[in-house]
1. If you rank structures I, II by Kirkwood radius over Cα pairs in Å, which sits at the top with the largest value?
2. A value of 31 was computed for relative contact order in percent (Cα under 8 Å, 6 or more apart); which of I, II is the source structure?
3. For the read-out helix-only ellipticity at 222 nm (-39500 (n - 2.57) for each DSSP H run of 4 or more, over all residues; to 500), a value of -23000 was computed from one structure; give its label from I, II.
Structure I
Amino acid sequence: MMDDSAQATPPKVAEAQQRGLSARLKQHILHPDLDPEKIAWSFAVGLAVAFNPLLGLHTAMVLLFCALFRSLNRPLMFIAAFINNPWTMVPIATASAYLGNFIRGRGIILDLSTVHWHEIGWRSFVTWQGFEALHEMLRPVLKSYLYGGMLLSLLAIPSGYWAMLLLARRMRRIHFTSLK
């Protein structure tokens, strides 16, 4: 008698599930219906969303771009956009603030003495008074953060495009020549 779990999962699906995120990323890059340019554009758009300073809107932005650019690879856009996650959010925001401060002509010295991080809580985002207090507290660094984030987002497009284009072409060359 055969085990029901062995029949339920085809071998290729079970193999793909065992490999994890890197294997899925490889499958999207090697997708036969997409050329390397579309893969590179998908990654570049997602990466631009990842560096966008408008926190909380990244998923909505990716969904909008998925609707606008239907020929691009949607999962790859999501993977690139979620480079900005709870573990990477602080370094990305810090880099945005320092870059924005630098392009505003203020050097790399960033005054965070007026920001009381322990006062920021859920009420800062759900009440109007909390939001106003948060805005006042972040005012000294807010413009720098927004300018730097927008610049990083714009720079992510060409750098993400060319890096993924080179990677996709190389992976395809290696993969498809090994199949011969």
Structure II
Amino acid sequence: MTLETPESEFPEIRQLDLFSKWNGRETSLARVRPVSTFILAATIKDAPYLMSARTLEKSRIVLLPSKDVRSVFDVDTNFARSIVTELAQCYRSVIKNTKDLKLRTSLERLANYLLRQQKHADGAAQFELPTEKRRLASFLGMTPENLSRAFKGLQEHGVTVQGQRVIITDPKRLTAFAKPNPLIDDFSA
């Protein structure tokens, strides 16, 4: 599957939430931004999907039948190479997300998330959170209550939050606290 959002139709960032449920609990596992694929590993392996997907905003999704993807994969080496490259990028993202969850405190995860969002906002001192706070908490591996405490804890590091609006008043201080690392935070490589 591919998430596609033409700039002319939807100028704002659009996202797809990949999530899972078990034993009465739900968690957000990943966010997909345009133009990206999702459930590609399940398609190639002809296996059950391990996550569910939901759009968070109006989006356009291209559905390609899995059997057709597998057929083209078998005969077109350029297509197969593109699929392998996409799967490698997804694998690297999973590893980076796991490192973020296991090597950082909740406060450090939130600080680095905010720095990444600021980068997506072209370095603006103020920006809107791209998702509601309870989904953000789930994505960062914490409860909504812990997220609220984490936002308060970041005040001393130059972060103010007003509803969905985040204001980074001291980016150097926040960066010094967060200690961003490209081996965890750069999801483009």
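Just so it is clear, none of the values below were taken in a lab; they were calculated from the coordinates. Here the structure is a predicted model, which means the values were calculated and not measured.
1. Details: I: 19.0; II: 18.1.
Once Kirkwood radius over Cα pairs in Å is worked out for each structure, I has the highest.
2. On the way: I: 31; II: 19.
Among I, II, the structure yielding 31 for relative contact order in percent (Cα under 8 Å, 6 or more apart) is I.
3. Details: I: -23000; II: -14000.
Answer for the origin of the read-out: I.
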